Structure 1
């Protein structure tokens, strides 16, 4: 099953999403700030990253920027999972390469897991080599 890296500074929210993904048989790593998130990214390459924006040590936008600048990691899909719902934040995250922007307060963890499954299924389909006819 896929490995999810959750980078979220709120321990309660991180545990809630970790439990939701583990229940669905995902492997899960959790980091509580941006710097630790980048370290875990390098240690255990995830299939997808859930990334908060407002965090200590390094915010999510800076993590996203650094990750997408590195050819080894730029292909990993990143979903912003935050309570910031301003259009400026959304536009910046998407322009830097995030595949989706989810406002935490609008979805239950089970709904977020369903959206992540859809994203991963799409990436899996795109990675399948096409046969020449």
Structure 2
């Protein structure tokens, strides 16, 4: 009985197919990790731009309120037209602050950016009124 006679068939029958299976498993593992990394990156980018938008809207609503709305309210001149003007000032300030990359990302994510920002501004104004 020669040991070499047993090792070669065992290697050919067991080890070589096992290497193929292990290689496939390793490739699948790498694909899964790659997808997870992409998702984490996308989540981080989304969170960055959503946080940027939220902070910008909050700041712009507060600034408009302090510099424009409160003055008109004190004079009793905060009319419907003044409300529209306050909104337009806030909207223009938000759009002026947001980077082009942020606008493109948000538009690709949420669709109609103007409507999305309008709704967010209105929600922020309502939230500030309650405080």
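FYI, it's all coordinate maths here, none of it is from the lab. The model shown is predicted, which means the values in this text are computed figures rather than measured ones. Cβ atoms are built from the backbone, for glycine too; each structure is taken alone.
Observations on the structure shown:
- Test item: helix-only ellipticity at 222 nm (-39500 (n - 2.57) for each DSSP H run of 4 or more, over all residues; to 500) calculated as -14500, pick one of 1, 2: 1
- Answer label among 1, 2 for the case where percent of Cα pairs over 21 Å apart, calculated from the coordinates, equals 61: 2
- When mean count of other Cβ atoms within 10 Å over residues 77-84 is computed for each of 1, 2, the largest belongs to: 1
- Read-out distance in nm of label points 7 Å out along Cα→Cβ at positions 29 and 61, computed value 4.9, structure in 1, 2: 2
- Structures compared: 1, 2; top value of FRET efficiency 1/(1 + (r/R0)^6) of positions 21 and 101 (r between Cβ atoms, R0 = 25 Å, to 0.05), i.e. the largest, recorded for 1.
- When relative contact order in percent (Cα under 8 Å, 6 or more apart) is computed for each of 1, 2, the largest belongs to: 2
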